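Take a look at these structures.
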Structure P
Amino acid sequence: MFEYVKGLLVELTPTSAIVETNGLAFNINISLFSYTSLKQGQECKLYLHQIIREDAHILYGFSEKFERELFRNLISVNGVGPNTARLILSSVNPNLIIKAIAEEDVNIFKNVKGIGIKTAQRIVIELKGKNLIPESEFISGEIFTVSNNTLYKDSLNALMMLGFSKPAIEKVLNKIFKENNDINLEEVIKKALVYL
């Protein structure tokens, strides 16, 4: 099992990062929370979680160790796979996830695409009482603003990589951009995930 990879961030999208180290390049799935703390062309360190399947070896990367621990707690819940856990971490700030579990607020999870009431309840029931990371250890990711044209393309690509259809995404993005003039990528994705 890999612990982390440290190297040059050669390519970055809201859902993936390619890190090159010692002549090897790793394609790593990331959450929107990790995306906000990374910058293409700079050295980075991503804590890894590897999923081994019959047909693929998939890496999930996290800019902070606490996010990886939260991801591991989420995938330990019956019915929550790695992609669903990543979607939760992209839709909800990790601080709010811990707070929602502590306060038994299933609505936070129910509002995430693909999570029904039963799965939301299971997340709360199975993780309540576990020693989750204290809120004081969370570090807010820096939010990078980009021009509207690039922002639209990045948002579209990120949502398509998460499995949503292009026509549905475009409809939602048009609505979001019409209602919000000054908005960043993280806010666009979070708003879109509510509508999709």
Structure Q
Amino acid sequence: MREKIKIKILQNMLEEITSKYDYFISQQNEKIRETFEMAVKDRLTGLYNRQYLDEYSKQVLGRVQRHENVLILIFIDLDNFKYVNDTYGHTTGDEVLQKVAEIFKNTFRNYDIIVRYGGDEFIVLLEDKKYDLTAIESMMHSFVQRIEEKLKKFNISASYGYSVAPNEAKNIQELIEIADERMYIQKQKKKCHQCL
């Protein structure tokens, strides 16, 4: 009888220790996840940051070449954002950026990588089996339309350019430069069109 009581006491102690250990491990895992999120995400928008882009691009470019996929990089710059900051202040500017981040999340796929590159510049990385210009243009048209509708009060729009790996470049910096140049051309065309 005493043996059974001892065994029961030991079982209870073991269960309590196990429960505390599980709780400790779950807390540690949560802390690790939070630390990782802080290291790779932009605090204001919740999108990935530039450091994550650098690390992730090395992995994805290697994978694209191994699996004969393509990586499409879209460089996006908000039109008239400086006007918002200058006229309404930086708090309103931050709210606009948060709304833009929501539009990004609702436009692109869950596994696409969306990066706040700096200020009002963003980069989207799309990994796919093939390069489909029509699909990209359609998606970006929809994205710009959503921005213009949701942020009509501020006269915000977006210009973009894209590049494709491995077709046009094999490293992230070259991809960014090509897409940025195309974005700039689109922005200039918009300005010329508005002057007419």
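Among candidates P, Q, the computation of P(r) over Cα pairs in 10 Å bins from 0, in percent that gave 9, 35, 37, 18, 1 used structure P.
When helix-only ellipticity at 222 nm (-39500 (n - 2.57) for each DSSP H run of 4 or more, over all residues; to 500) is computed for each of P, Q, the one that comes out at -13000 is P.
Taking relative contact order in percent (Cα under 8 Å, 6 or more apart) as the criterion, the largest value within structures P, Q is that of Q. Among candidates P, Q, the computation of distance in nm of label points 7 Å out along Cα→Cβ at positions 112 and 152 that gave 2.4 used structure Q.
Computed from the coordinates by the stated procedures, all read-outs in this text should not be read as laboratory data. The structure presented is a predicted model; accordingly, all values stated were derived computationally and were not measured. Cβ atoms are built from the backbone, for glycine too; each structure is taken alone.
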